[in-house]
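Following this line, the structures themselves.
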Structure I
Amino acid sequence: MRWFDEASETLLKALDTDPSAPAWTFHPPHTVGFWQRRRCLEALVHRWDAERALGTPRPLDAQLAGEGVAEVIDTMAPRQVERGRAQLPRHALRFEATDTGASWTYGPGTPVVTLAARAENLLLLLWGRLPADDEAFVWDGDPEAGRRILEGPLTA
C-alpha cells in the first residue's frame, strides 16, 4: 500500500500546477491541463467500473461525464485514426446529452443520425460499458450508420 500512496503523491504533485504549463502528452494540447483532464476522466469511468462490480454504481456527475464525451470526440477518436486503428467515419453522428443540453458531432458534414441520452450513458457507451441498443439511448435518423461509426474504435 505504501507504493500506492507514494505514486499518488507523485501524481498529485505533478498535476498541482498551472494547467497551461507545457507537458508531454500523446495528443494535443501538450499541457498539464491535458493530464488533469485525462486522469480525472479515467478515474471517473473506473470508479463506475468498481462500483458496478460491487452492484452499487452511483450516478456520474453530468457535467463531468459530458467532459468525458468531449474528450472522446476531440482526443481519443482522432488518436485512433492517427494510429491507424480506425478510419474517419464517412458520415457524422451527433451526440446529445439530454440532461445538460450539450451536444457533440463526430464525423464530417451534417449528421445523418443523432444519439440522445444522459451524458453519463453517452460516456459509458463510448467507453464500451453500455451497448448501443440499451434502452437509455434514443436514435434519430440512420441508426445503422451511427452503429458503424461507433464500431470505430473510438477509444483505446
Structure II
Amino acid sequence: MDLSNLKPADGSVKSNKRIGRGQGSGRGGTSTRGHKGAKSRSGYSSKAGFEGGQMPLARRLPKFGFKNINRVEYVGINLDKLQQLAESKGITVIDPAVLVENGLASRRDLVKILGRGELSAKIEVTAHKFSATAIKAIEAGGGTINTL
C-alpha cells in the first residue's frame, strides 16, 4: 500500500448528474425539469413562505401583542435561595457579584429579591430591586438592604 494506489471506499463517491448534454444521455431536452412553467426556467426561486397562491400561514394567523422596547427585565431571586446560600456557604453579605459566583445570575443581569420562603439568617443584601415582602422579611431577621 502506497500513495499511488489510494482510492476512496466503494460507494462513497457519486458522480454528479450531467444534465442537458443531449438526448442520448437520457437527461437532455427538458433536463429533468418537466415542461414549461416558472420552475423549468433558469433563475427560478420561490418566495420564502409562498404556498402556491394559497393564503400563507403567516397571513392566516392574527397579529397580537407588541414588544415594549422600554421593558426592563429582572432576574428574580427568592429568600429561600438567599437562606440556602447563607447556610451552605456561610455568606453574610450578598450582592450581584456573589450571586454570579454561585450561578444564580449572569454578570449583566439586573437582580430583584423576591419574598418567597423563610429567612432566618442575618444578612446584608445588595440588589437592584426588592419586593415589599422581601424587605419586611430581611429587616425582620435583622438584616440590611442596599438598593443599587
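Some values worked out for this structure:
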| item | result |
| --- | --- |
| Relative contact order in percent (Cα under 8 Å, 6 or more apart) - structure with the largest value, from I, II | I |
| Identity of the structure behind 6.9 (criterion: mean count of other Cβ atoms within 10 Å over residues 10-17, calculated), options I, II | II |
| Structure with the greatest value (metric Cα Rg over 2.2 N^0.38 Å, set I, II) | II |
| Identity of the structure behind -5500 (criterion: helix-only ellipticity at 222 nm (-39500 (n - 2.57) for each DSSP H run of 4 or more, over all residues; to 500), calculated), options I, II | II |
| Origin of the derived value 7.6 (mean count of other Cβ atoms within 10 Å over residues 42-49; candidates I, II) | II |
| When distance in nm of label points 7 Å out along Cα→Cβ at positions 90 and 122 is computed for each of I, II, the largest belongs to | I |
| At a computed 4.4 (distance in nm of label points 7 Å out along Cα→Cβ at positions 2 and 106), which of I, II | I |
| Origin of the derived value 1.71 (Cα Rg over 2.2 N^0.38 Å, for residues 50-137 alone; candidates I, II) | II |
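A short reminder: the numbers here are calculations on the coordinates, not readings from a lab. Given the structure is predicted, the values throughout are model-derived calculations rather than measurements. Cβ atoms are built from the backbone, for glycine too; each structure is taken alone.
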